[in-house]
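A.B. asks: Just below sit the structures, each encoded as structure tokens.
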Structure I
Amino acid sequence: MSNKGPDGLPARLFDGDLASLVGLSDVAATAQHISLLNRKINQLQAARVDSWDQLLTRLGQMYTEGRLDDEDLYTLLYVVADGYGDGFTCTWNRSMPVQAKHVIGRERSRAARVAAEERNAPNGPHGTWAGDLPLPCDEAPVPLKGIAVVYVLYDANSEPVYHGSSDNLRSRLRRHEKEKPEAVRWVASRCEDREHAYQVEVANLVQHLPRLNKKASR
């Protein structure tokens, strides 16, 4: 078996690390310089990681204190990813109160909510919603689940036939499609909360009591 390494140098020189080349006078100075540079690089890398840890720990404290919100955290995540490079996720997760995957998940949920709000923005006068029954498609503008409203159903003669309130109007309208086929159009107005919507509904029923409403009490 040959005991020669690259370029015919004794193979034993390559059994260790770069420091083994320092014994060769022709390359000793360069090899030593590279070794010193490698040590400095390692020291700088350790200092860089420590600095990132300090920065992220402070940003995490600001988030906990309420000075940064989830949207800020999402922006910071990508700033860190761009500035840190490979391995940023471990550094982030070590220093921040919210794991990177949860930051991304929250932002996706927020963006989906914003998109849904835009698709379902009021389409009638004075901030109201209006549409036909049956609902033409799932994308028809309807108040999102959680938004309390009072609403009126109309028949083909544009006569109000039902007053109601809900905080999940799309689901309620789907039920009305089956239970009240004479209703062909609806109009909804936003209320402060579910209790306020119920109070407005009761007042409307006391005043009007359309033919499809059975009672005006809870």
Structure II
Amino acid sequence: MFSPDGTRVLICERDSVRVLDAATGRTICERKESRNLWHTCGAFAPDGKTFVTGTYGGIIQFWNAETAERIVAPGRHGGQVFPAIFSRDEKPVYTGCHDCIRTWNAQTGELLKKFGTPRALQRMSLSPDGALLVSVNSECEAEMWDTGRFEKLRTLGKTGSAVRSADFSPDGKVLILYEQEKYGEMVEPATGMTVCAWSFRTNRRYIISRFPPMERRLRLGR
């Protein structure tokens, strides 16, 4: 996971977390755990000063990105934490596990709310204004949530299709869905209506989509 400015990389390992210099690979800071926590995910805050990690055992931890020191006492999920994302204003952090989505206060580590589906979550994407959250679960269903009311708004994608990833454009006007092995779709977040769709002429399986900052092209990774 890169920092927002692209100068550092967060490495989450079984028994440690490390922040590296992206240009040289030099370790800026590192924290080794006394027991194997199996870190499963991590994310930088928008200002790059802190980061959050989740573990296989359901532990949420907030760290200082310069020293790798814990900022607050660890929080606990109900199971393995896979996706974790900061909101743009850095106040709530969203994490997902096998039974729900949880929101946390990034300054205190306090659990604010839990909501969502009783299915294991694989990926999440937050709209730029923080009003909408899209989650992709282990059943390959993409669901959109209102983060103010903590309510599900709709299920996205073609009926019966397997959604692999979902990502908002930088301006929040478009949501990209990658479905099955060779199908992509752009959706209007406010209505769930399809803006355009396409097929891939390849046998490669793409599972992650990301918009670059200029939002003119879409990058796909295997």
Structure III
Amino acid sequence: MLEIAGIMAAGSGQRIVPNNDISKPMILYKGKHLIDYGLDNLKSLGIKKIFVITRPKNTKLIEYLENITGFEEINVIKRNTTAALESFLILNSIIGNQTHIIQSCDIVADIDDVKGYFNFSIQKIHEYCMILLTSKYVHDEKPIWINTSTNGSILDYGKTINPTGIVFANLRVVNSKFNEILKHIDCKRFKHLTELMKFLVKNGYPMISYCSQKNVLDIDRTIDMI
């Protein structure tokens, strides 16, 4: 069963609303907080336990999460993380004993596509260390390009590879065995999560892409809100 998810929600939101103390997850987009899009999708998938990693100073988000319903548990992990890599590793250390979802807080994706991805992942995750949601229609000024084989297996990954037309949508299902893989990798050598992911791909740790046929919006700038 896939019933647990982690959300990386430590972003400041300064690139979207400069000189504002609103954290990225609490920024409003079309009448909803950014984090609500992810929470609503996870709720629709039947996810029961949520772990949200954010900075201790993000008190508005922490208070907001206390009033969210529809899950058995919502756990807030308060850490002053410096990058997505650190948040990702902390979440995996806490929930990695089960197959789980990890997503960023600033993704707006179609629920029907997310459900298709979820069902595909349940069927396939035993074969892979991760399954990534990708799309040909991700709106992101610095996209993470994905190069795949004809069956969707990931051959290359990163912001600096030649554009492939397929972009990572910042939603991944992670196999419960992934923490055993991490035990054999010196993660301190990496500064960014993209570097770890590229290392995994290049060293033969199997990942596959589920390509969405609809738009996925990655909100990082004011222009993304239009």
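We did not get these values from a lab; they are worked out from the coordinates using the rules stated. Being a predicted model, the structure only gives us computed values, none of them experimental. Cβ atoms are built from the backbone, for glycine too; each structure is taken alone.
A.B. asks: Quick check on the output: 1.2 is distance in nm of label points 7 Å out along Cα→Cβ at positions 41 and 97, derived from one of I, II, III. Which one produced it?
C.D. replies: Corresponding structure: II.
A.B. asks: Oh, and also: Quick check on the output: 25 is relative contact order in percent (Cα under 8 Å, 6 or more apart), derived from one of I, II, III. Which one produced it?
C.D. replies: Structure III accounts for this read-out.
A.B. asks: Now for a separate question. Taking mean projected area of the Cα convex hull in nm², for residues 57-144 alone for each of I, II, III, which is largest?
C.D. replies: The structure with the largest value is I.
A.B. asks: Let me ask something else. Please state which of the structures I, II, III yields -16000 when helix-only ellipticity at 222 nm (-39500 (n - 2.57) for each DSSP H run of 4 or more, over all residues; to 500) is computed from it.
C.D. replies: Computed on structure I.
A.B. asks: Supply the structure label, taken from I, II, III, corresponding to Rg/Rh (Cα atoms, Kirkwood Rh) with the calculated value 0.93.
C.D. replies: Checking each candidate, the match is III.
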